[in-house]
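Every read-out reported here was derived from the displayed coordinates using simple, explicitly stated rules and does not represent laboratory data. Here the structure is a predicted model, which means the values were calculated and not measured. Cβ atoms are built from the backbone, for glycine too; each structure is taken alone.
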Structure I
Amino acid sequence: MTLWLSSGLIFTFAAIALILYKWWDMQCIGVTPVRTLVFIAILFTSGLDVGLIMFPLTEFGGYGNVSDNPEYGFANPLAIEFGFWAFLIWGFYFLTCFYFAIIEPRVQFFEIPVVKFINNVVIIGTCAFTAYLLLANLPWYLPELSSDDGVVPAFYAIVFLSIALAVYSSSKIKYVRILSVGSSLLFIALIVGMWFRAFVLGQGSPADFFGTASMLGEYFGNLNKF
């Protein structure tokens, strides 16, 4: 398994290097062109909101609980978080976007009926799994609404409204643009708010921030274990 994973990573990095070397100046204009920053916001909210917010917040405590999760003892929780939800994942994301933006319109591989059917099943399953994760994690985000008897009806209502909003917002590109840019701005505001609380209202300092950020170095020192 390690051999296959290592081979896959080597192939991915080689493909990214080849793309950046050979097609670094290629311009790609789709049927619904948007500004560069809007396009980046759409990519961000299309696949990385869950990886940057939902999973890291709920799983971070488990990375530090080495007694119950000894498999995470090889590095500090911040480095493990960075390894799972940052760095390499951006490379895979870039490669996927390049394929569907440049290669797929020419080869039409996903237009083959069997491939298209399997792809639709995977998309539906992924969306259903994401909705399940939202439902399962809502008691963690909103403990004041949770109950010992299980998931309360309010959580089902939140998930239903989220799905309805997602379906409606994806019907037109202008809704996708508004939702993507708004989500990105809220994410940036969240970062600024946390910095303000730490540096202005709290007793933190930029030196503490950079000192904590240096803990990410353990990720690169244990790259083979990821």
Structure II
Amino acid sequence: VPGVDNLVLDAKTLAHIFDGKISSWNDKEIKALNPDAKLPSTKIQAFHRSDESGTTDNFTKYLKAVAPADWKYEGGKAWQAKGGQSAQGSSGLAQQVKQTAGAISYFELSYAADGINTVDIKTKAAEPVKATTENASKAIAAAKVAGKGKDLALELDYNPSADGAYPITLVTYEIACEKGNKADTLPATKSFLNYIASEDGQGQLADAGYAPIPDAIIAKVRETITALS
């Protein structure tokens, strides 16, 4: 947003923006969340993915979970709301945001570089939460393990009360068979997974714009890898 360094939004306002119900950056809803900001009358240019994507699925799950009265769409990998503009891939969205005045979109943090500012999200926590890899890790730490046994699938809280937990966080999984793996390929599989779960592997994620797995969960991941047979 031109002239605004730190912008705060919440699920309700984001739902209204991406559903075309808020059209300018000085709208009263945005002003209420940013009372000290000099918001311009610039027209909002909301961009969504033209292709199916996990980021669309996750973003709309967040809107549906936290602002169900304001986001009436079911969600999924394909964008369902009418209006707005579209681009293919996260790189396409990032490029449009970078070159279009008043633009807003959603994509991986790794694409939010070279002059693209991120939005602070108002949650149930005391302060709005910045989009950082550290805060994404806090959101993962606050998640519940929804899977059973060795299944470590997580159930994220899209409206967390934990300080610093960024709510629009997407978890990527590696899927492996717990038992019955081929003897000739199992060592390579475990070697790959062990590296990803190692301190060295996790240590490289933040530099690439991805969130390391919190200690309590990564310990369970390592135990699961060791038990593969």
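Could you figure out which one of I, II the value 6, 22, 17, 14, 11, 10, 8, 7, 4, 1 for P(r) over Cα pairs in 5 Å bins from 0, in percent, for residues 171-210 alone was computed from? The read-out comes from structure I. Each of structures I, II was scored by distance in nm of label points 7 Å out along Cα→Cβ at positions 91 and 115; the highest score is held by I. Tell me which of I, II gives 20.4, 60 when you compute Rg and Dmax of the Cα atoms in Å. Attributed to the structure labelled I.
Comparison across structures I, II (criterion: relative contact order in percent (Cα under 8 Å, 6 or more apart)) gives the highest value for I.
Among the shown structures I, II, from which was the value 4.0 of distance in nm of label points 7 Å out along Cα→Cβ at positions 35 and 99 calculated? Among I, II, the structure yielding 4.0 for distance in nm of label points 7 Å out along Cα→Cβ at positions 35 and 99 is II. For the structures shown (I, II), distance in nm of label points 7 Å out along Cα→Cβ at positions 27 and 59 is largest in I.
When log10 I(q)/I(0) by the Debye sum over Cα atoms at q = 0.09, 0.10, 0.15, 0.20 Å⁻¹, for residues 19-138 alone is computed for each of I, II, the one that comes out at -0.25, -0.31, -0.76, -1.47 is II. In this comparison of I, II, the computed figure -21500 for helix-only ellipticity at 222 nm (-39500 (n - 2.57) for each DSSP H run of 4 or more, over all residues; to 500) is attributed to I. Once distance in nm of label points 7 Å out along Cα→Cβ at positions 3 and 123 is computed for every structure in I, II, the highest value turns out to be that of I.
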